[in-house]
1. If you work out distance in nm of label points 7 Å out along Cα→Cβ at positions 35 and 195 for I, II, which one comes out largest?
2. For distance in nm of label points 7 Å out along Cα→Cβ at positions 43 and 171, find whichever of I, II sits highest and give me its label.
3. By the measure distance in nm of label points 7 Å out along Cα→Cβ at positions 27 and 115, tell me the structure among I, II with the highest figure.
Structure I
């Protein structure tokens, strides 16, 4: 997707006890925006938008876990925004939303002149998604800086996560900037995809069985936040 990097701006706020990032994708020409994963003290994001004269027209959900959607109702009461999520996530969630816009992977949402690609990235939940605008990828709990989402919660599937990350590794441009759903990074809260391919242990595995072993039985015993880079050799050695 070709998108003028000067046509939009991404704002982020770290909110709540779980270090969640809530994002605004601001289309500069129209002064409209999408809010991604409204949660926790979401009034801080809503007030920020109001003060800058930005109208929130859309709500994009990466997935339906409570820590990413507990500000949804407040956002809907404050705006007339449409709610977007993937159809598999709506089925998994089972919530009674008022006229949500359900998508499939590969669909687009347009905010003013800004086109946002929706990637279906299952593994953390069945309908987890990432939102790609220009050179930026808002990754939810699919991917963190040097980490990835848990697969042992309801709806999680480590084999699906392996396939998701393998596909992303094959298809995302190296210069893509990753904006994760939580701030687990040691320094900068964002990272280039090239840096992740070099240091994210979950991107080092070619064998799905090794990935599943690492995600489900090894990782949480040997790593804690903030996550630092791990070499391919270290990652492969840890599952032997």
Structure II
């Protein structure tokens, strides 16, 4: 996080699948968003209460159960809108009166502080990341030295190839990657570290990328993921 940032962020480890959820708040107003509320939120709720944080939004990176299974619990406590990519909202099919569909590159505000949604399909059709102050909350699009599976319902390795290429080409190399799961030797990394050490950034050929993602990766790599020099 940049020293002069108007936003603060805290990471919480939750659930049996090594999920990481993020609480982001504007330092001045204490207006906050919780990203991917799932599993046991007791630590999150305690932190919110102790720090007088005002939950204003729920942000979802995608709709898989392990990232959304505490949405209803949170809504019972806070009557706030849910933000999700428009394509993912249709893919999810859940009906909420307070569901707000996002376009790619759409801005979301906490006080006067800004986050930007980035549509990154591949893990699901409407997966998205949230960018702010040279930070990227990446959901299951990009892990530290890995990326999300594309063999689940809605997955598409061709789209994942393009999404990762777009992140690589359009974000600053010092961007901090904040993944949706703690699958690596490090909890966070920079985009520069990912470009050099993440095998999924090593491919320029789509066919080779698809083969590696869909067939070779899970047979050749073990967790926790560590950087590699080449595929």
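1. Numbers: I: 2.8; II: 2.1.
Structure I gives the largest value of distance in nm of label points 7 Å out along Cα→Cβ at positions 35 and 195 among I, II.
2. Working: I: 4.1; II: 2.3.
Max of distance in nm of label points 7 Å out along Cα→Cβ at positions 43 and 171: I.
3. Working: I: 1.3; II: 1.8.
Structure II gives the largest value of distance in nm of label points 7 Å out along Cα→Cβ at positions 27 and 115 among I, II.
Every number here is computed from the coordinates shown, using simple stated rules; none is lab data. Remember, predicted model here, so these are calculated numbers, not experimental data. Cβ atoms are built from the backbone, for glycine too; each structure is taken alone.
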